[in-house]
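Undergrad: Next come the structures, one after another.
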Structure 1
């Protein structure tokens, strides 16, 4: 799946919890599956959409990645794929968190 101009370089599968909303203001927590990840973005499969621009925290194991929802798409048989742009201070690295299942997509395939 490709969102925007730059394709995601890692396909993955990892159960995560997603906190949506500003701290101490009507936050909602959902369970989802991390489907794709790169240093500055992630795609999470959820049962409900997330509003564009909403503050999002993706939590997996002992890692919390902070960002904002940039868009979502709906696939009837699966759910909502939510594109999360990670904040500059919250970039993903394999050293910090490695999803349980991780597959690098070669640049030529993207």
Structure 2
């Protein structure tokens, strides 16, 4: 062991410099006193690293869901418009006698 490297017995707490260190955090490697570390899965971890490890990551919003709904609505409106347009074209191409009702009279009288 080199003389320049402090041993765990001479190390002080990162948060409380007046206290002797009891353990090193396995995540960040800093020395802490007994009050500043927590055993996690049989290893000692500081409060900051524990908070990072156990933080719940925010779920991304489902932006594609909104885009999908808008796209479906637009496709539906386009579909309704095309049906109405082509039905109008068919009705305009029918002879006038059909619209006046005289075509039906000819069918019935035969």
Structure 3
């Protein structure tokens, strides 16, 4: 039986879908409240910066962005295949490469905080 990388990508896809399904609506709601000026003091810039400055906050932010990027990459790959783009190897390298680059950029920026 040939070895496959599919379990790695499928686990990132599933985790990303789950996290995105729960986190994105909460973020949209928080941004809506922020635009209306109904933000509690916990969500001020200073508090959020302190959260992102702590190692656990960095890990949480990194995890959410990582799985969301990989979920979007796999979803885009499947969507392009459904639209008739049959160069699957090129598409896979492109979308997963962009997700990898986004993951690396996230890590760099979080370490700079």
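Read-outs throughout are calculated quantities, based only on the coordinates presented, and are distinct from any laboratory measurement. Keep in mind it's a predicted model, so treat the numbers as computed, not measured.
Undergrad: State the single structure among 1, 2, 3 that was used to calculate relative contact order in percent (Cα under 8 Å, 6 or more apart), giving 35.
TA: Attributed to the structure labelled 3.
Undergrad: Let me ask another. Match the computed value 1.84 of Rg/Rh (Cα atoms, Kirkwood Rh) to one of the structures 1, 2, 3, and report its label.
TA: The value was obtained from structure 2.
Undergrad: Can you spot which of 1, 2, 3 the value -15000 was calculated from, given it is helix-only ellipticity at 222 nm (-39500 (n - 2.57) for each DSSP H run of 4 or more, over all residues; to 500)?
TA: Derived from the structure labelled 2.
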